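Engineer: Next up, some structures in structure tokens.
Since every read-out is calculated from the coordinates, none of them should be taken as a lab result. In this text the structure is predicted, and so the values were computed from the model without any measurement. Cβ atoms are built from the backbone, for glycine too; each structure is taken alone.
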Structure 1
């Protein structure tokens, strides 16, 4: 039977090492990539291979950080497992690490993966009180520079699911916007064109910005928000020049959700005769939108509190695919918002009553009322040593003391806008 031996890793071992690394992935995706392992080995971090004659049948590589080391790679050829090679690799690697001043050796190994048994047999203690977190940034390094310059970012996943309630709006946006973009091939097969630009309209504070961010989170695309007021101050040549400069920079991004809030500031109804700075800014934006729409993985989301004040040319179908109303939080949404801010007091109050009494409240209004109720209970606890949590009556008083952002007149106007402008 051929014998095996353990020696240092050489660059000539790379191809065979990658082959056994691929085998090791069958038990789960390793925490370190092959490229990272090779880079560590070439940088002088301890790395060993087990060889039979000239064939590499196992490899162990590490990453040293002070007195701690990570087992960056542990892989064994399937034909040579359960022969003591894994334990020998670990023992030799530990000697090297000890000589480098390492006292703690850690590893992330999927149960059943190569090395799991060897580590167990070698005295490694599994830690079940830790959770492995990972964040994968899929942007090109150059894209990060662009995003940083324009104030954009990648939003964490889960933003779409966190949008509780608002079922009507979520359903429309999911079907009309998200699905055609995320299922591009199926959409193409049915002749459905993914949207490139949408308008969200509704009263202030109803969650239009939150929806734009949730879309970006759902698609895992970078999110960039343009503020008209900041653009106006960004260039000595004025707002129109700033728009051109920003749109030119954004050309470098492959994927993008571009959000413009209060778009009426730069796309309001143009005066007659067609003169003045406002007219020029609107014209500039009208010129920029078609170029933006030429890219497949781009979505322009504009939001406005006053859709009726937007220039009619700005709203035509050739520029915007959908005009979607976003109304006040419905009862399920209000319930979710209250639950988020009640905290420990949730089980102490009549949640149904709080939802009923906040019909015209925006999410920000509910947050304010919830904090006021909690503050009342806190002061009662500190000043009078009454440790009970906030009661329903205290939250109802906070609701009564909160001036709602929305009014019946604003809702009536919004309903008229729904009839006049909605395009789904």
Structure 2
């Protein structure tokens, strides 16, 4: 037992070992499937989910009822909720994945050496991928579908808030796989408490990759405690900056959409920054529109003056507000002197997820895209577009804010690694 596993219940370690070894066996079978076989399996899984809609919704209602009893916020309930249209949407995501190119076997690069050796760098599955996530039951299906298409087995550890939903959903997926003659252990569900999670995080050699998806505390815990390699999916403290050269009608639509389209998700904007030159013209309209959508506004002195002029309720912004991912209808609003000040603010408080500028000045746009350190940078577009589906990747397994291996929306190619295949005809090194 390593130092990292000291203090973990041996029963949890054993539970993870059994689950991971079964997943490893399943992954070997998945790695041999053709694209046609994987695509047919995904479409059958989608049909099975739709057929089980009533059972999944009933299970989800139990989770929602328990969440309400425990004081779960409306925004978290929205993340957790699966009604019939949402079940159909996650099923359709599997069909969308089936329609995507298969990354496995893709030749990344290759050449023939002077000695006649043919070398190719080829995409191959990771093997066993663990997912630790919170109250987002759609992640259960997305991870299973992306795992199958990329030839990986997945071990899923959803949050306790979605326990009944995840249990019902995984049961449907596993039963469908088995009926198709495929290994049910391609999709495994890890249950248990924090000890089971720690056992998964320290299952190095059994699990090839771990992806956390959730709030800042969850991600920080996984990154700091894991011995398994981790891809960090960071929080989304996203900004919209309205430049002096902005088209203010575009800016209004982008600011409101970025905040209110779906405020509980990671690509929703949390801060609005406005150049001082256009603040008096833009902010009264923008603050009134945001307030009209139910957004609680935290303003600096200059923005607060404009809020009062427009008769809009607000309170004073704090450093904590600037650094918060609200997951709901709240927004920090500030006035900046120039582009440099906006960039400094984003460097201080941004989380490296998505940042947006609204401007008709190409020079300002170029500076913003070059100097902002984020996985995605939007020019004259809503932050809500940072999404695997919107980018044309199909479902995503998360949005990486780190810089190694994967950055931004992670889809099929990011769930593969590569191996070098070298073919010769008797060559020996001299």
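Engineer: Once mean count of other Cβ atoms within 10 Å over residues 72-79 is calculated for every structure in 1, 2, which label goes with the largest value?
Structural biologist: Of structures 1, 2, the maximum of mean count of other Cβ atoms within 10 Å over residues 72-79 occurs in 1.
Engineer: A value of 75, 64, 45 was computed for Cα extents along the principal axes in Å; which of 1, 2 is the source structure?
Structural biologist: Of the options listed, only 2 reproduces it.
Engineer: 1, 2: which one has FRET efficiency 1/(1 + (r/R0)^6) of positions 88 and 312 (r between Cβ atoms, R0 = 41 Å, to 0.05), as calculated, at 0.00?
Structural biologist: Of the structures listed, the value fits 1.
Engineer: Quick one: distance in nm of label points 7 Å out along Cα→Cβ at positions 8 and 416 came out at 8.3 when computed from one of 1, 2, so which one is it?
Structural biologist: 1
Engineer: For structures 1, 2, calculate Kirkwood radius over Cα pairs in Å, for residues 208-391 alone and state which one comes out highest.
Structural biologist: 1
Engineer: On relative contact order in percent (Cα under 8 Å, 6 or more apart), which of the structures labelled 1, 2 is highest?
Structural biologist: Top value of relative contact order in percent (Cα under 8 Å, 6 or more apart), among 1, 2, belongs to structure 2.
Engineer: By the measure Kirkwood radius over Cα pairs in Å, for residues 56-103 alone, tell me the structure among 1, 2 with the highest figure.
Structural biologist: Top value of Kirkwood radius over Cα pairs in Å, for residues 56-103 alone goes to structure 2.
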